[in-house]
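**Student:** The structures considered in this document are given below.
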Structure 1
Amino acid sequence: MTLVLSNDEIAELLTVPECLARLEETYRDLGERKAANRPRSDVYLPADGATERYVFKTMDGVVPRYEVAALRLNSDVIRWQPGAAGVRKDKQPLAPGGKWVGLVLLFSTRTGEPLAIMPDGVIQRLRVGATNAIAARYLAPEARTYALLGAGWQAGGQALAMAAALPSLRELRVYSPTRANRERFAAEMTDRLGLEVRPVDDPRIAVRRADLVGMATNSVSSVVDLEWVEPHAHLTCVKDSELGPGILERCALVVVHTRIWQPTNYLVGAGEEPVYGHDPLQALGGSLGDLQPARPASAIDLSTLPTLGELVTGQVPTPPAGSMTCFVNVMGLGTQFAALGFLAYERARERGVGRELPTDWLLESVHP
């Protein structure tokens, strides 16, 4: 039988400490070349509205340790538009019931059969938060003050994971352009984390004297300036566009999630040649292209930097204490969804959670 899980069930099944442990183990396998990914690929076509595009996104990975492979896919209508902190990128909830479409398909590498089908939302939040927190555990293990820019779904995952990974944390300062959002976030996280979470009305105030600076926004333009950041701080982001000019150049060490840091984009009307990049201007065009700011040139080539897997396996010399460091979460990996999808599958089987489909419905007797 193939298991079907909901986001609510996954949220009950998975704990942040378990996700940290499972992903750290998986990154160790990646660093030792015992697991593999196929990088993210996006297909763009025009959608209704001048500032919207339909995007079909996939990524997949195999983790032999768990005998599983996973495909993560998103079927999205995305809108780019000006916001208080720059250009925002928002997925539109246009599916029936005002919902989004994101799935994780989990397969057995022993038999090839589909083990589970589940939405990607909760796993997405947990895997991004845990990934950044694992890097911080290695690069900022004594951090006490955490500045977080962003107060949405992803920012909550960052706060939960950092608090679990760094027992040294004593204060979290959160900034969002919307006062109600940052105050709501601070109240919720104060209750959940057991440490002081303070909303602030200026990102510079949040970042000043912070040991750890995190970004988790919908902005596709920079949200942190180098001049705000303390010389000893560790920085994390959910996309490299959040980092202000000069930050990477100033760091003593920059670690990337993966050296393949841009998705491969295929554009309707552009033929077979792919375009590489996040939010590619060739796909946006017209009024969307006018919204997207040009990214400043950087002397740092992300494709040459050490990866998180290499950091976890001790292949990356760390700089002296007091140095500025950065973890750039450039792009997701299918192995993250394989690892956490299988963890959710294991816990669901142990507790009898979820619904079952006859696996035979998803198999075929005709040789593919």
Structure 2
Amino acid sequence: MTVSFEQGPIRPPSEAGSLLIRLTRNCPWNRCAFCHTYRGETYSRRRAPEVKADIDRAAEAARSLQDLSRRLGEGGEPGPATVSALQRNPALTPAEVSVANFLLNGGRTAFLQDADPLAGPVEESAEVLRHLRKRFPSVRRVTTYCRSRTAARLGPEAFRTLKEAGLDRVHIGMESGSDAVLAFIRKGVTAEQHVAGGRAVKEAGLELSEYVMPGLGGVRWTEEHARESAAAVNRIGPDFVRLRTLAVIPTADLEREVREGRLEPLGEDDTVREIRALVEGIETETRLESDHILNLLEEVQGDLPADKDRILGVIDAYLALPEEERVHFRIGRRSCAYRTLQDRNGPLRPRVDKILEALDIRSAKDADEAIREMVKRFV
């Protein structure tokens, strides 16, 4: 069953729950230097009848779980009794677990995948969207990934068709607005295509999230990466800018670029300085989100330009700390002990001190080397 939800055990609300609808398999452009998810995988489109049949099976699974909740006195809204019954069922399939998580979270959101789900015919995507809305009327937001090159090719009119069929939000992985960085990582798109694709989404009246990857240009392009990414954001005017700090893992081609000296990674302090330059350069109204564990400063989020001074204040407060305190916070954050700068003064400080001692970290360089290993488990 290709329609799926977040896989894994039954979870309480808020930890899982978007209905994932796979319109394509893998990615049509899997040669990016930092990509590892789709490397070597064959790309193919799924036709509308196949996807609609999966949606039908998911809807039937949802109906069965709602019937179970009624029999257990929960009125068709799966709750603790339903979860308990499901957890005692060894024959429960991954799809049923996924449907349960979807219902436990209210059945409100759906997501179109894989890496470029709108690459196929627009009318087929619209047909799937209309069928999804019919079979799952509780869904309030449908989101999709889309490549900038695909979005630019589709144009505003195609996105209007998709909006009328039920699409609400588009996520685009801009990564960088610098042509030099985009060429180096073999992104397969230019800054102008980023802007054209983003503007097509916005002109159709859809919500747009653009992802920017701090650190992607390394030491060589850090200033250009921040400056040109901010410039692209200003021209696009997305609803959200989401930060996803670079983490280089062994299975990505970018690791070879680092190993052979063609890319010098930024240390965490310099990455924070790059984010500061990016925030300073963004002039359009947008929501900045730092909603990923790879980002050092989770507090760097808010509405721009209204919250810019506060956001820059968080960054400056971190950079003003003595080096030993910055190192302490970085290790605390990467070991998942800390979320905010103020957590350094809380009850978990002794635990972080012990981690520092165990890792024999005595300098910022030692910390950066240890952290590069720690963050690999986050990707």
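**Student:** When helix-only ellipticity at 222 nm (-39500 (n - 2.57) for each DSSP H run of 4 or more, over all residues; to 500) is calculated, the result is -9000; to which of the structures 1, 2 does this value belong? Numbers along the way, then the final one.
**Tutor:** On the way: 1: -9000; 2: -14500.
The value was obtained from structure 1.
**Student:** So, one more: Tell me which of 1, 2 gives 15.6 when you compute mean count of other Cβ atoms within 10 Å over residues 64-71.
**Tutor:** Details: 1: 20.1; 2: 15.6.
Computing mean count of other Cβ atoms within 10 Å over residues 64-71 on every structure in 1, 2 gives 15.6 only for 2.
**Student:** Tell me which of 1, 2 gives 5.8 when you compute distance in nm of label points 7 Å out along Cα→Cβ at positions 88 and 152. Mind dumping the intermediate values first?
**Tutor:** On the way: 1: 0.7; 2: 5.8.
Going through each structure in turn, the value belongs to 2.
**Student:** Using distance in nm of label points 7 Å out along Cα→Cβ at positions 96 and 120 as the calculated read-out, with 2.2 as its value, let me know the right label among 1, 2. Walk me through the intermediate numbers first.
**Tutor:** Numbers: 1: 2.2; 2: 2.8.
Label of the source structure: 1.
**Student:** Figure out for me which of the structures 1, 2 the number 5.7 belongs to, where distance in nm of label points 7 Å out along Cα→Cβ at positions 232 and 272 was derived from the coordinates. Don't jump to the answer; show the numbers that get you there.
**Tutor:** Working: 1: 5.7; 2: 2.6.
Comparing all candidates, it corresponds to 1.
**Student:** Tell me which structure, out of 1, 2, gives 1.00 once FRET efficiency 1/(1 + (r/R0)^6) of positions 280 and 312 (r between Cβ atoms, R0 = 25 Å, to 0.05) is calculated. Mind showing how you got there, number by number?
**Tutor:** Numbers: 1: 0.20; 2: 1.00.
That value comes from structure 2.
**Student:** Just checking, which of 1, 2 has the largest value of relative contact order in percent (Cα under 8 Å, 6 or more apart)?
**Tutor:** On the way: 1: 25; 2: 12.
Checked 1, 2; max of relative contact order in percent (Cα under 8 Å, 6 or more apart) sits with 1.
No lab work stands behind these numbers, since they all come straight from the coordinates. Because the structure is a prediction, the values reported are computed rather than measured. Cβ atoms are built from the backbone, for glycine too; each structure is taken alone.
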